[in-house]
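Taken together, the values in this text are just the output of simple stated rules run on the coordinates, not laboratory data. Predicted model, so just to flag it, every value in this text is computed and none were measured. Cβ atoms are built from the backbone, for glycine too; each structure is taken alone.
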Structure P
Amino acid sequence: MIHCLNGVIISKKPDEMVISCAGVGFRVFVPSGVYAATKKEGEDVFLYTHLAVKEDAFELYGFVSEQELLCFKMLTGVSGIGPRSGLSILSLYTPQQIALAIAAGDHKVFSACAGIGPKLAQRVVLELKDKVSSFGSREASLVVESGPDASNSKQEALAALVSLGFSTGEAAGALAAMPNDLSAEQLVTGSLKTLANR
């Protein structure tokens with residue numbers, strides 16, 4: 001219903017902001033990265049939003065990019081992951097890191113987030129494993145290939161592995177364990193060894 005907000009920051013905290021739009025102040029819950037990425041109080045801000053409807057409240061959740069919003073919607077589609085848990089995950093990891101962890105089957109990444117136990121973390125990986133592949137073919141190609149922390153070498157390596165016939169999920173999973181400071185050629189070689197041993 002409310003796709004985005006473009007207004008003035010009235011107040012901001014690490015987990016929420018109040019934004020004035022046409023004289024109306026909207027309280028928006030945000031992942032901690034939004035606090036660092038946005039400007040000071042009194043300055044303009046633009047956020048993509050998701051409206052969560054509860055029995056006793058309407059809550060807005062805000063994000064600086066469409067990739068974050070899409071990732072949030074994907075996470076909260078998992079049974080047991082509510083909006084606050086989704087924010088908890090996005091406060092610790094970028095959409096790119098989340099997509100890579102799911103593709104690699106690394107549920108321990110999610111166990112580190114507040115309110116998410118081992119069983120729920122495993123459910124996140126299990127329920128989203130297939131979605132990351134489709135997320136990788138369209139929306140999440142943005143997440144996996146052009147997330148804020150993605151290196152050009154990893155993007156090139158991902159494209160090379162996909163061109164060799166591996167799925168986006170397989171390629172992303174192999175690359176997830178590789179250091180960021182390697183060349184594309186080194187990343188491809190190391191990933192091929194990992195994929196060959198599976």
Structure Q
Amino acid sequence: MAYPTVSAPYGFKPINRLDGMPYAGATRQIKIASGYDTNIFYGDLVSVVTSGTAEKFAGTTTGSPVGVFVGCSYTNPTTKQKQFAQYWPADTVASDAVAYVVDDPNAVFQVAVTDNASAMSNAARAAIGANMSIIQGAGNTDTGNSGVSVLAGSEDTTNTLPIRVIDVVEETATGADEFVELVVKINLHQYNQATGV
């Protein structure tokens with residue numbers, strides 16, 4: 001069976017832990033402030049802010065995310081029913097809103113490599129071990145999926161870059177495809193920083 005075609009960035013997809021243990025679906029519930037004014041999509045990086053709530057990580061070349069958003073729940077202000085959603089709609093007023101976040105500092109994710117125009121591009125195996133920056137692409141409100149990716153050509157030793165490359169998805173590393181997918185971890189995880197929020 002052929003490897004599936006990836007036609008657009010999809011954010012960060014949890015696959016396992018750095019120690020090789022499988023990802024068992026563990027998440028932490030982190031409150032979202034009622035009326036928070038930014039969409040958060042499935043696969044977006046998030047941070048905990050001074051209010052103790054989760055917000056979309058806005059950084060590209062620096063910063064410390066706490067994990068990856070994989071859905072949320074809140075009481076729908078119109079229907080008054082509890083709703084479980086793929087993404088957080090900006091400006092939703094709900095005092096019980098929580099984000100489900102993969103916040104394990106040793107979690108490993110799969111992510112697409114794109115250029116500045118968000119077109120898929122190839123990356124070299126030499127990227128393994130390097131740090132990379134992020135492209136904050138637009139998410140999709142129909143599917144709820146993220147548009148975030150890592151930036152092709154941003155591989156560097158710079159210790160402030162937010163993403164560390166662990167491996168290449170072998171099926172995409174041949175150079176024959178339009179895209180490459182990498183296996184990565186959060187380089188500067190918020191839980192591992194000596195300075196708090």
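When FRET efficiency 1/(1 + (r/R0)^6) of positions 60 and 100 (r between Cβ atoms, R0 = 25 Å, to 0.05) is computed for each of P, Q, the one that comes out at 0.30 is P.
Taking volume of the Cα convex hull per residue in Å³, for residues 28-107 alone for each of P, Q, which is largest? Going through P, Q one by one, volume of the Cα convex hull per residue in Å³, for residues 28-107 alone is largest in P. When distance in nm of label points 7 Å out along Cα→Cβ at positions 68 and 172 is worked out for each of P, Q, structure P gives the greatest result.
Figure out for me which of the structures P, Q the number -15500 belongs to, where helix-only ellipticity at 222 nm (-39500 (n - 2.57) for each DSSP H run of 4 or more, over all residues; to 500) was derived from the coordinates. The read-out was computed on structure P.
Tell me which of P, Q gives -0.48, -0.57 when you compute log10 I(q)/I(0) by the Debye sum over Cα atoms at q = 0.11, 0.12 Å⁻¹. This figure was derived from Q. Taking relative contact order in percent (Cα under 8 Å, 6 or more apart) as the measure, the highest value among P, Q is held by Q.
Have a look at P, Q and say which one yields 0.40 for FRET efficiency 1/(1 + (r/R0)^6) of positions 52 and 164 (r between Cβ atoms, R0 = 25 Å, to 0.05), as calculated.
Details: P: 0.05; Q: 0.40.
Computing FRET efficiency 1/(1 + (r/R0)^6) of positions 52 and 164 (r between Cβ atoms, R0 = 25 Å, to 0.05) on every structure in P, Q gives 0.40 only for Q.
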